[in-house]
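Below you'll find the structures, each written out as structure tokens.
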Structure I
Amino acid sequence: MKLTFFILLFTEITNAQSTLVNNDIEKRVISLEWEAVEDAVGYQVEIRKVNNNGSKDTALTKKTKSSQWNPEIPIGKYEMRIRSYDQRGVPGEWSENIQFFVKPKAVDLISPKNLAVFSTSANDEEIEILFQWSKNLGSQSYVLKVESEDGQFKYNEILNESEFKINVPVGKTYTWQVIAKVDDELLGEESETPFKFTTQYKSEDKELLTVEKSKPNSDKQNVLKDEEKIYKSNFYYLASYLITQMNYKGVDKSNGISNQLDALGGTGRLGMGYIEPNHRFGLLGIVDMSGFVIGSENFTFSSAEIHGVYRKFTAFSEFQVSMGLFVKELVALNGTASGTFSGVGKVKNMGPHVGFSYWRALNNKLGVQANGRFYSAMSGSGPNGETLSPEVSYELGVLGTYKLSDNFRGYAGFKHRKDRSSYNAIAADKDPNSFASPGDISFVEISGNYLNFILEYRY
């Protein structure tokens, strides 16, 4: 005799007693339906609760003429079997045991209430939220799920209590829900509509700091919210150009030469960085080519940098600190009797660098940035092949910023740079043609006040 079972759970909860477990466990009315058997005049249904250790409770049985039974039983794991009776009252064979689960109902979410808004001071990056929900009779624990709408924050933990506090980032909208857990096999129903709440900064200007689903309308707001924007890529790109009347100084003690001149020059830079939204740490790489013109001669030199970046947001600003390693060249010139110059080689510098930038919004489009970087040449060689003498080079700048679009931001301003490299001169005791004494140092120094233009792109 082949029987087919259909098990449906109603959401109704009653307080009626059950012969299976104590009254302090949640009970639910379920609907058990099966395919009617030809010539059967009745059925006997038997269900048993299966405990975590594999033992089974006393069977609950029901004789019915209908092909449906609506028992009220506690939540848990069950086995069910059924047999039919013919017109003589003779029972048929029992069907195979069918396993099914009676799930706990969805818990009632208490706090935060749906669409609640939490505000904190502009100096806080996180805010503590208390989550509360109703207890579920018979459940051993609860699964608390909290997720930001941008997907950058996720919390999913098993808890034994019906309330818990966690810290979440400010400036986001979240959904949260709780699922009752009986054991590893049995989880309760999920809420049909998870609750939402929002965290934001306190401000007299609500337009600047309130979390909005619409496009942000100020760069002050963007300090806090631009990084929430989900771009297709976590990479960003920089293109920069600096131009000035460079001041060049060079002293070659071995040849007894000292040069000083002004020349039109500049630096082109390309950079690529990587940083994930709402993360503090990232990477940035930069390569550049510099040069200046003397008469018809063009002298060029290059450099490369790798940065580890740390950033911190405040109410209206962004502060960055970065450090890493650099490789840089400087041209060493030699003057001729006719007043022209020729390159005699390049000074190669390698070492660590450290820098900072501070950006502050002025209105919905404009901002201002101050930045600085220091380079410490620890190794390398001069054009004569001798080792370097340690030197520090630096650059300091102030730029205005303008938000061109969601993807582009432009910078324009002033930057002062000084690149200096010193290297050991070859003394006369090693080269009879040298004018240098033992311990003499030759150097190259290029400085200038540059016009600086930068374009930043992210998609």
Structure II
Amino acid sequence: MNRPPRDDTIGIILKGYPRLSETFITNEIMLLEQLGLRLHIFALRNPGESKIHENVKKVRAKVTYIPDYFWRSFFAIIGSNLRLWLRQPGTYWTAFRFALLRSLRQKSSSTIKRFSQAAYLVERCLDSTPVAHFHAHFSHGPTTVAFFASWLTGIRYSFSAHAKDIYLQEPVFFRQKIHGAEFVVTCTEFNRAHIEKISSATTPIYRAYHGVDIRYFKPSFAHGFKNELPVILSVGRFVPKKGFPVLIKALKILRQKGFSYQAYFIGGGPEKEKLEALIARLDLNDNIQLLSKMCQKEVLEYYRQADLFALACEVQEDGDRDGIPNVLVEAMAMGLPVVSTNISGIPELIAHEENGLLVPEKDPEAMAGALIRLLTDAELANRLARAGRAWVERDFDNHKNIAKIGELLSRVLARKPLAQELSAGPRSAVAPENHAKAEQRTFTFSTEPVE
């Protein structure tokens, strides 16, 4: 069903909306709208979170929820798929066969589930909400839906790849999704290089840092600590890749060496009970407080009261890792001296000894040593904090960085060739050659998964 686009609306496909842990996506949508782009959100799930970011209220885009739990919406999903099959049996069958074979070979229902959601989106939603282009966030489920929606309609798509979705994804299908896309955006140069190694296509792959609103995150530099008892802050979901056990062990070393402090970990997540048990076992209940996830306005107050920020990110055995954690950018924007690990894209944000300190992953002694340096050297802490703020202003202003994504989307809508690279600071990445192909791109899909 190669239906011509009847609108200039971009369909944004998300795994869930709104999500407190994906504030950067809300900010991107809001800023793209401010640039004049018309958006409609297709969310694969309603997270139903009790707290939402204040910028959600500023987003004008309507939200359509695509059924995620088949047992709740079985007849609606099956009905949409049957009607679409009757309307375009050939296209539907080849796409369905691809999804079915892939699910059978992977021994997982994920691909056929995403295909069914794409068919529902196409049959149920696009007549009332026509779109000219799809853009998905995260290269696994949401991009799979965009991939099949494009197959079923001929509407082009692009996607943003972030972290876990890149490194835990089976590379063959990932390569096919890259090949079908108009362009790919990712949030670190480390990710961009990794995706280029996977891809055999000439699809342009760009790096655009998420960034933060530097007008919202305003520092209040102080010489020395703000608190009589130094406050160490860490923010992130309580999941293994954030490395909270390492940070807890580092804080135990600090206390053994006679340092007094108060630490706050803001996050919440599946590892909370394990972290509480470790804190109790190390007799740190008086020093470390675990706090539930908060909206950005609430976290901002903790940034203002903190003296240091630490995040002990690590790479998991299955490859899961962060890109550049947004909380590190926020902390640096707030003028906090930061300590983190030298993995993934973090060294693109933190230049060791220039605007922060980096230590090896999974090394409590090294993390403790870096924290002690900042606790005992006010000149160093102040210098790194000021340099960190300047670094964020230069390369991580989200208004500037999202404008680059807006330019890409605008050019795709206008069928104009894409630039070879996004204008950026000195760390800009050169995108692949042969990008001026938007007008010539046609979508062809093999009916069988590639082995």
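Read-outs: derived from the displayed coordinates by stated rules, not from any lab. Please read these numbers as outputs of a predicted model, since none were measured by experiment. Cβ atoms are built from the backbone, for glycine too; each structure is taken alone.
Comparing FRET efficiency 1/(1 + (r/R0)^6) of positions 281 and 417 (r between Cβ atoms, R0 = 41 Å, to 0.05) across I, II, which structure shows the greatest value?
If we compare FRET efficiency 1/(1 + (r/R0)^6) of positions 281 and 417 (r between Cβ atoms, R0 = 41 Å, to 0.05) over I, II, the biggest value is for I.
To which of I, II does the computed value 16 (relative contact order in percent (Cα under 8 Å, 6 or more apart)) belong? Write down the numbers at each step before the final one.
Details: I: 10; II: 16.
Label of the source structure: II.
Work out FRET efficiency 1/(1 + (r/R0)^6) of positions 289 and 361 (r between Cβ atoms, R0 = 35 Å, to 0.05) for each of structures I, II, then name the structure with the largest result.
Values: I: 0.60; II: 0.90.
When FRET efficiency 1/(1 + (r/R0)^6) of positions 289 and 361 (r between Cβ atoms, R0 = 35 Å, to 0.05) is computed for each of I, II, structure II gives the biggest number.
Which one of I, II has helix-only ellipticity at 222 nm (-39500 (n - 2.57) for each DSSP H run of 4 or more, over all residues; to 500), as calculated from the coordinates, equal to -12500?
This figure was derived from II.
Given that distance in nm of label points 7 Å out along Cα→Cβ at positions 33 and 57, derived from a single structure, equals 2.6, which label among I, II identifies that structure?
Of the options listed, only I reproduces it.
Looking just at percent of Cα pairs over 27 Å apart, which of the labels I, II belongs to the structure with the highest value?
Working: I: 69; II: 55.
Of structures I, II, the maximum of percent of Cα pairs over 27 Å apart occurs in I.
Figure out for me which of the structures I, II the number 18.1 belongs to, where mean count of other Cβ atoms within 10 Å over residues 129-136 was derived from the coordinates. Intermediate results must be reported in sequence, preceding the final value.
On the way: I: 18.1; II: 22.8.
This figure was derived from I.
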